[in-house]
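Before anything else, here is the set of structures, which you'll find just below.
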Structure 1
Amino acid sequence: MFDDDNTDELAEGASGEDLHTRVTELEGELAQAEDRYLRAAAELRNYRQRVVEQQAQQMQYAHEQLISVLLPILDHLELALQSADDGQQSPQEVLAGVKMIYRQLGEALEQFGLTRLDAVGQQFDPQWHEAIERRLIEDEAISAGQIIEEFRPGYKLHDRLLRPAEVCVCTRPETPEEARAGE
């Protein structure tokens with residue numbers, strides 16, 4: 001920081017006592033800077049630790065709201081099972097209760113962004129559907145690639161696919177031109 005000429009001039013122009021005082025002042029400033037640095041580093045370390053702890057707590061309780069909505073449905077399902085075991089309800093009444101619980105569960109999951117994919121009648125899209133079977137259909141009302149049966153529904157959460165729909169896709173008989181092209 002100092003070039004040799006300035007150092008010589010300082011040494012010649014200042015007494016030993018002045019230099020000693022200046023060195024002491026600089027050492028004090030250095031000690032204060034080191035102290036500020038150590039405190040800032042400790043604060044940063046504590047902040048990072050707090051953030052990690054907050055994230056862990058958020059992960060631990062992230063599903064609290066969903067669970068709170070599902071608990072009454074679980075209670076209703078338990079009551080339906082008890083009702084079926086007691087034999088005091090007819091099978092039709094138990095079935096009606098289970099259907100109500102199913103509807104209640106679907107509504108609860110929709111509150112959190114779950115959507116069931118409508119597949120039957122749609123054109124097959126590998127982004128949303130998984131073809132489990134292909135069936136030859138000669139009916140002109142049904143186009144090739146159209147989904148004619150759903151084996152298992154697909155679901156998405158907001159705009160993200162959770163599970164593709166497992167479907168049966170319509171195929172058409174080959175025309176004579178297509179048969180020759182394949183040879």
Structure 2
Amino acid sequence: MERLSDYLVFCDMDNTLLTAKEGIPACNRSVIRLFTAMGGRFTVASGRPPESIRAALGDIELSLPAISCNGSLLYDFQTNRVLRRSCLNQEQAAAAIADMLQKFPKIGVEVMAGAGEMYVVHASSYTHAHQVDEHMESVACPLENVPDGWLKVVFAGDPGNDPQSGTVRQNAVLWPG
């Protein structure tokens with residue numbers, strides 16, 4: 001007979017584990033708790049940074065470190081430590097940001113750095129909504145003040161407008177790898 005301890009479940013968060021209306025549904029919480037109580041191992045793989053993952057999970061404990069920031073960060077919630085980090089080439093990322101802002105001046109730009117902290121380098125209603133939706137703190141600062149160790153860049157704009165109007169059609173992300 002197979003044991004649940006032989007199984008490891010990695011789960012995506014947005015629109016998989018989480019729903020837009022209720023976060024993690026009660027039935028999913030119950031199944032995760034039962035699975036882990038019976039020896040199964042459960043963790044998440046997400047584009048979200050650790051702070052946002054923690055807020056979304058609430059009292060659910062992960063058996064193993066989480067893959068966060070689109071794979072740029074391996075974070076252990078049991079020890080509150082970054083275990084592994086893969087960073088963007090900051091010069092290339094800064095050039096991409098400058099290019100995007102020139103083409104789409106209304107776009108919002110966030111840089112995740114360090115242990116997934118959010119730096120808003122070009123604010124918009126979309127960067128604000130992202131902070132609220134993911135329960136994240138942020139620092140507003142010019143690009144040159146973002147500390148080293150860039151993990152991910154998020155471009156956010158109005159999906160209803162076209163590029164000719166100075167906004168983007170959807171969110172876009174840069175990350176290492």
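Points to keep in mind about this one:
- Answer label among 1, 2 for the case where mean count of other Cβ atoms within 10 Å over residues 102-109, calculated from the coordinates, equals 13.9: 1
- Among 1, 2, which structure scores highest (criterion: distance in nm of label points 7 Å out along Cα→Cβ at positions 70 and 126): 1
- If mean count of other Cβ atoms within 10 Å over residues 86-93 is computed and equals 10.4, the structure in 1, 2: 1
- Among 1, 2, structure where FRET efficiency 1/(1 + (r/R0)^6) of positions 78 and 142 (r between Cβ atoms, R0 = 35 Å, to 0.05) as derived comes to 0.20: 1
- Which of 1, 2 leads on Kirkwood radius over Cα pairs in Å, for residues 30-93 alone, largest value: 1
- Top of 1, 2 by mean projected area of the Cα convex hull in nm², largest first: 1
- Given 2.6 for distance in nm of label points 7 Å out along Cα→Cβ at positions 62 and 110, calculated: source structure among 1, 2: 1
- Origin of the derived value -7500 (helix-only ellipticity at 222 nm (-39500 (n - 2.57) for each DSSP H run of 4 or more, over all residues; to 500); candidates 1, 2): 2
Coordinate-derived values only; no laboratory data. As the structure is a prediction and not an experimental result, all values here were calculated from the model. Cβ atoms are built from the backbone, for glycine too; each structure is taken alone.
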